[in-house]
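Pasting the structures in now, so scroll down.
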Structure I
Amino acid sequence: MKKIFKQQEFFIFIILLVISAIITIINPKFLSIGNIFSILKSTTVLGILSIGVLLVIILGGIDVSFPSIASFSMYTSSLIVLNTMPNANIIFIFIIAMIIGALCGFINGFLIAKYDFPAMVVTLGTSGALLGFMYTFIGTRINHRLSFSLIEFGKTTIFNMFSGGVIVGLPLGYIIYILIALIVSFLLRYTMFGRSIYAIGGDQVSAIRIGLKVRNTKIIVYMFVGILAGVAGVIHSSYLRMSNPFELYGTELLVIASVILGGATIGGGRGTVIGTFLGMLLITIISNSLILLGVPSYWQKVAIGIFILLSVSIPQIVKKYIDKI
């Protein structure tokens, strides 16, 4: 029991329940089916990105290029399909975006693993290069012309129900998010590859001594971040029904914060998918509730920042108190 109380995931879950109860008392519409589905939909894109970032942080690294990779993959894949195969299946669009993302991730992983360059510097460089490329060749143009399959994918929902006189449902993108979360959770807990990620993040020198392929693991993890960024980019484009090359910029800190909030440590070696899932859900619920309460957007950012600080610091204080008991 004492061990459970010391887990970050437990604290986040309790905070989720308390916040949800308070918001429901203030605004009963919070627990409506329509709003719940809206919250879940809102977690999809950043949630997928956060799973990739989780792997990198467990590995002992950092990646701030994922919004650039997601935006670049999203815009490029939609243009390729629209100009070559406008009737292509949605799976083909995902594959193109994933390949583009994997190539960008490979560049990050190769430079970090092969030459031991600082991860922050490399990923900042990649982000800047992609941003500069898009400004040069795309500018600020927003592409409103999407393939039919991409638009239909964004419209498709399951578990459709009536709420407030309208039909609401859970988008397919959220199902993809859940599947990714389950697969990554399985990989981390039950495979040698997952154990290698934890081992390298915990102590890279010891990991090398016991024969783990540190370089290969790093490259694969950064490539996987790129792949997830490609998937997130396509889903984001389908939700908005347009491709904005700069839509996802500025989400780095929010995604990284959700991972840290979920129990991962910047030093590496710790973190879980369920913790990251709860962290992202908590941040999304706070954002949604502030909108429902009519709080101005600039104050929303202040409130979310303060809440993240409290959510991270309070569990640490409680853990120290429990240790003394």
Structure II
Amino acid sequence: MQNIRLKASSGTTDIVIGTGLSARIASLDPPPLILIDEKVLDLHAQVFSGYKCIAIPSGEAFKTLETVASLYRELLAMEVDRNTLVLGVGGGLATDVAGFVASTMLRGLRFGFISTTLLGQVDASIGGKNGVNLDGYKNLVGSIVQPAFVWCDLDLVQTLPEREYVSGIAEVIKYGAICDRSFLAYLEENMEGLLARDSQIMEQVVAVSVATKVDIVQKDEREGGLRRLLNFGHTIGHAIERNGEHFHGEAVALGMLYASRISQHFGLMKAAETEALGALIESAGLPVEAVIDAELISENVCKDKKKQGSGIHFILLEGLGNAVIRLLSLDELKSLIHDLC
């Protein structure tokens, strides 16, 4: 079991990584009101029996303001007050929605998370970003408020479908790509065990990923500069994901490869490094090739929330383990996508 603390202006989060953490719900005071992914509730009904639970519909199509409004009404019907503790349970979608509902209901309720997916544990549940999509565009409406705690229960990850589990490995690889080449080497050596969901390897991978993100968020909670590095692979990745054929991590994996090619184009990265990153991504069972509509991807990129006027902050690599931020014009990025992706 590993403990990591995140201290930021919007709050402090105590993060615990290990097994059997769901049993800690009984120790929470006051007893929580649980907003839980409906599939997680079905799979682990015995864990959450005896608690007040509201199911969050599964699927990106439900990550909307309409879902948030419905949850507000259910909370009102349950007579929540400023002392209510909200516990969000599930993957990234559930914790994003639960965090947004809790941080805005009655101008802010105390909340925490039990993260049940690899992707959620290493990324979505950490750092205080809560929010929903608008008209299909990712996370356009949201808040930055830190949860009081995050429990990364590795037992719950064991029941994830294979494709969903593998999707989370993309975010793990991202951390090595942007700032820790030695972590990439660890992943190369231990990918077989990670894919087999070995508890010790999972704990180490989640802990390193979380510690990396915590270090960045503590220095730049509101994404004024350094935190933008965490968007490596996401600008193009979100545009690919919006087409609906790829899971988030799959789209990010493709986005990282395309961003690496663009880095090569600018002379920042060697071809051998792009190939090495691609080989690691492929060894995880993630896609390295896809048929994409470059024009549609370009249109979607123009709606990205990281856009600034006629430009966009795009993350490139100056070699593996060293990410940099470059402001590209939208026209320049469109041209690069057409030529290199």
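Each reported figure results from applying straightforward, stated rules to the coordinates on display, with no laboratory input. These numbers were taken from a predicted model, which means no experiment stands behind them. Cβ atoms are built from the backbone, for glycine too; each structure is taken alone.
Which structure, out of I, II, was distance in nm of label points 7 Å out along Cα→Cβ at positions 145 and 281 calculated from, if the result is 4.2?
Comparing all candidates, it corresponds to I.
Matching task: 0.40 is the computed value of FRET efficiency 1/(1 + (r/R0)^6) of positions 33 and 185 (r between Cβ atoms, R0 = 41 Å, to 0.05). Pick the structure from I, II.
Considering all the candidates, the number was obtained from II.
For structures I, II, calculate Kirkwood radius over Cα pairs in Å, for residues 105-272 alone and state which one comes out highest.
Once Kirkwood radius over Cα pairs in Å, for residues 105-272 alone is worked out for each structure, I has the highest.
Who wins on relative contact order in percent (Cα under 8 Å, 6 or more apart) among I, II, i.e. which is largest?
I
Between structures I, II, where is distance in nm of label points 7 Å out along Cα→Cβ at positions 169 and 257 highest?
I
When Kirkwood radius over Cα pairs in Å, for residues 233-288 alone is computed for each of I, II, which one produces 11.2?
Value 11.2 for Kirkwood radius over Cα pairs in Å, for residues 233-288 alone corresponds to II out of I, II.
helix-only ellipticity at 222 nm (-39500 (n - 2.57) for each DSSP H run of 4 or more, over all residues; to 500) was computed and gave -25000; which structure, I, II, did it come from?
So the calculation was done on I.
Quick one: mean count of other Cβ atoms within 10 Å over residues 113-120 came out at 14.1 when computed from one of I, II, so which one is it?
Only one of I, II returns 14.1 for mean count of other Cβ atoms within 10 Å over residues 113-120, namely I.
Given 0.90 as the derived value for FRET efficiency 1/(1 + (r/R0)^6) of positions 201 and 249 (r between Cβ atoms, R0 = 25 Å, to 0.05), which of the supplied structures I, II does it correspond to?
Among I, II, the structure yielding 0.90 for FRET efficiency 1/(1 + (r/R0)^6) of positions 201 and 249 (r between Cβ atoms, R0 = 25 Å, to 0.05) is II.
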